[in-house]
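I've put the structures underneath this note.
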Structure 1
Amino acid sequence: MLRKIPFETSTEILNRFDLSEESAALVTPDMAPSTVIEALDKAGALPDLVNFIGHALPPREGICWALAVTSDLNPNLRGGVTDLVGAWVREPQEGTRQKLMKHMDAMKSDTPLYWLSAAVAWNGSGGIGAPEGPVVLPPAWLHAKALLGTIALQMGQDEAEVDRARAVALIRGIEVANGGWPTVSENTG
């Protein structure tokens, strides 16, 4: 059993999102999460693999995972937003979450850093509306959609780039699922 995905079966996780038709034919809810991860990896189903891991991990761990994948795939994106996300992973403070929400306003939504910021902003620990308005909490698992966006925008175009992204997402996902904190123990800035 994976330490941060403490389920005997994948029923609860698979109820949180929709698998592609191809992946749904490969896995069943009664499979252990580690078995589902193996099957999706073996099939090369990167979006479903990322979605499964993102919906299986608790929000903070999922954000740690996406930050580690980003740091590995795109070291040129280190600094600024990734430093703020790393600070939030180490110590999830509302002020840091609010700063990341403000950064989102200045970013284009077609960048991994936008979606990484969104994952923190939408993790469920605070409101997503204007600070002066009523508290509006995000829908459950919205942060996991942002994790998918973060990693999907880094997959690359050719088969070798996609394979590298899959390998990094899998390695870092298993590391975090087993209780590792790569963005806490490594210098991400």
Structure 2
Amino acid sequence: MTSLRQRMIEDMQVRNLAVGTQQVYVQQVSLFARHFHKSPELLGPEQIRTYQIYLTNEKELDTTTIIVAMSALRFLYKITLKRNWSLDEVIPAPKKPQRLPVILSPEEVLHFLNCVRSRKHRVILTTCYAAGLRVSEAIALTPPAIDSKRMVIRVEQGKGQKDRYIMLSQRLLEILRAWWLVGRS
């Protein structure tokens, strides 16, 4: 491992970036360096611009992927290498298109959940859908996190290592209680 990579990883750890973010940033910086066959320490604004054009025009990557790559380079040059560049000019972030999410009808949701054979998996997916949780958050739920008096669910250390409360519907509470009884028998 190069000293630059090690220093960048340490900088990300000190700032408590998620492990997944750290891995993606290191990968993106590595791809950037490999593209030019040089250490990023030897590369500057013109190479960054050339690389962004390459990702956009030749690789035809999605805007979100390009934003991640540019975020990794911003971190490297601003934090790790402490370059005093005007980052908005040197590493511009492409405009992210606004997309509406696909919303399933209640019938489609029921059909989808009824296709899940495992009762455990059906409860997890129902919880995700009803409470707007990520799968990892639903799996990490414990009985004390479900407050039936206040009708809320406490999510601890969710995305971005943030705690939050989510509204708990009466129907979801009934499903979770039924699953809890199955698990205890």
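Here relative contact order in percent (Cα under 8 Å, 6 or more apart) was derived from just one of the structures 1, 2, and that gives 27; the source is 1.
Out of 1, 2, which has the highest value for distance in nm of label points 7 Å out along Cα→Cβ at positions 101 and 165?
Numbers: 1: 2.9; 2: 2.2.
By distance in nm of label points 7 Å out along Cα→Cβ at positions 101 and 165, the leading structure of 1, 2 is 1.
Looking at distance in nm of label points 7 Å out along Cα→Cβ at positions 85 and 125 for structures 1, 2, the greatest value goes to 2.
Comparing structures 1, 2 by distance in nm of label points 7 Å out along Cα→Cβ at positions 29 and 149, which one has the largest value? List each step's numbers first, then the result.
Details: 1: 2.9; 2: 4.9.
Top value of distance in nm of label points 7 Å out along Cα→Cβ at positions 29 and 149 goes to structure 2.
Quick one: P(r) over Cα pairs in 5 Å bins from 0, in percent came out at 1, 6, 13, 14, 12, 11, 9, 10, 10, 8, 5, 2, 0, 0 when computed from one of 1, 2, so which one is it? Could the numbers behind the result be given before it?
Details: 1: 1, 9, 17, 22, 21, 15, 10, 5, 1, 0; 2: 1, 6, 13, 14, 12, 11, 9, 10, 10, 8, 5, 2, 0, 0.
The correct label is 2.
Computed over structures 1, 2, distance in nm of label points 7 Å out along Cα→Cβ at positions 21 and 173 reaches its largest value in 2.
Every number in this text was worked out from the coordinates using simple rules, so none of it is lab data. Model, not experiment: these values are computed from the prediction. Cβ atoms are built from the backbone, for glycine too; each structure is taken alone.
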